[in-house]
Structure I
Amino acid sequence: MVYRARVAALLVMLGGAAGTLARYLANLWLGQLLGPTLPYATFAVNVLGSFVLAVLSELGAGHGVLGVGLRLVLGTGVMGGFTTYSSFNMETLRMAEQGEVGRAASYVALTVVTCLSAGALGLWFSHRVLR
């Protein structure tokens with residue numbers, strides 16, 4: 001059991017490295033292609049990652065085509081390294097799909113407000129305290 005957990009952790013880590021590299025390359029390529037007007041690369045990566053994670057989730061849990069191990073490596077590893085927004089998106093969609101629309105909306109609002117607040121606090125801390 002411990003061996004399997006270690007192997008799974010190693011595979012997720014390697015998948016995460018592949019996803020991180022893919023995100024870096026997408027940022028370089030889209031940044032050069034579309035310019036710095038808006039963060040197009042981040043937007044594109046988040047949209048693509050949300051689509052791919054939903055497909056992986058459905059192929060696994062919904063249709064049994066992908067095993068748990070492969071979903072773990074591709075979903076948690078590769079997509080986790082590529083974008084964390086895809087996980088947030090999938091969790092929200094699952095809540096809505098299960099009829100928990102209010103809970104999903106609360107999760108979206110709480111996540112956006114809290115993360116923006118944490119980012120603002122981090123900027124404040126960096127500018128005021130760490131100077």
Structure II
Amino acid sequence: MARICAAGGADAVSLTNTFLAMSIDTETRTPRLSNVTGGLSGPAIKPISLRMVYETARAVSIPILGMGGIVTPEDAVEFLLAGATAVQVGTASYADPRAVERLARGLDSWCRSHQVERVASLTGALENPKG
């Protein structure tokens with residue numbers, strides 16, 4: 001899909017947001033949600049989102065906005081290393097309205113402590129897992 005977007009002239013792609021999910025009450029044998037299914041987001045989807053960013057970064061050359069479970073500065077770094085050009089914070093803001101501000105400060109601190117001069121240098125800098 002990202003290749004189609006890029007070929008169609010998209011300036012960037014964003015991955016991911018919320019996955020359709022379901023929960024069942026085993027005692028009543030009924031869905032826990034009135035609509036039967038609903039959105040799953042936040043830290044629960046981070047491993048899926050990271051994989052999707054990683055695969056997409058290898059498929060297209062347009063910028064990627066990574067999202068899905070970013071709660072800590074290290075989460076943001078993971079998305080950047082996987083190939084994201086930028087990150088978006090969503091669910092974390094429900095628990096902490098200043099999450100974006102906290103994460104920006106934390107990312108700056110992480111970069112300083114790891115001698116990273118430019119956050120952009122992290123994009124796609126994942127070491128080759130196959131050597």
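Each reported figure results from applying straightforward, stated rules to the coordinates on display, with no laboratory input. Given the structure is predicted, the values throughout are model-derived calculations rather than measurements. Cβ atoms are built from the backbone, for glycine too; each structure is taken alone.
Of structures I, II, which gives -25000 when helix-only ellipticity at 222 nm (-39500 (n - 2.57) for each DSSP H run of 4 or more, over all residues; to 500) is computed from the coordinates?
Matching structure: I.
Output the label of whichever structure in I, II has the greatest value of distance in nm of label points 7 Å out along Cα→Cβ at positions 46 and 62.
With respect to distance in nm of label points 7 Å out along Cα→Cβ at positions 46 and 62, the highest-scoring structure among I, II is II.
Of the structures I, II, report the one carrying the highest value of distance in nm of label points 7 Å out along Cα→Cβ at positions 38 and 54.
Comparing I, II by distance in nm of label points 7 Å out along Cα→Cβ at positions 38 and 54, the maximum is at II.
Could you figure out which one of I, II the value 0.60 for FRET efficiency 1/(1 + (r/R0)^6) of positions 6 and 102 (r between Cβ atoms, R0 = 35 Å, to 0.05) was computed from?
II
Out of I, II, which has the highest value for relative contact order in percent (Cα under 8 Å, 6 or more apart)?
Once relative contact order in percent (Cα under 8 Å, 6 or more apart) is worked out for each structure, I has the highest.
Could you figure out which one of I, II the value 29, 20, 13 for semi-axes √(5λ) of the Cα gyration tensor in Å was computed from?
Label of the originating structure: II.
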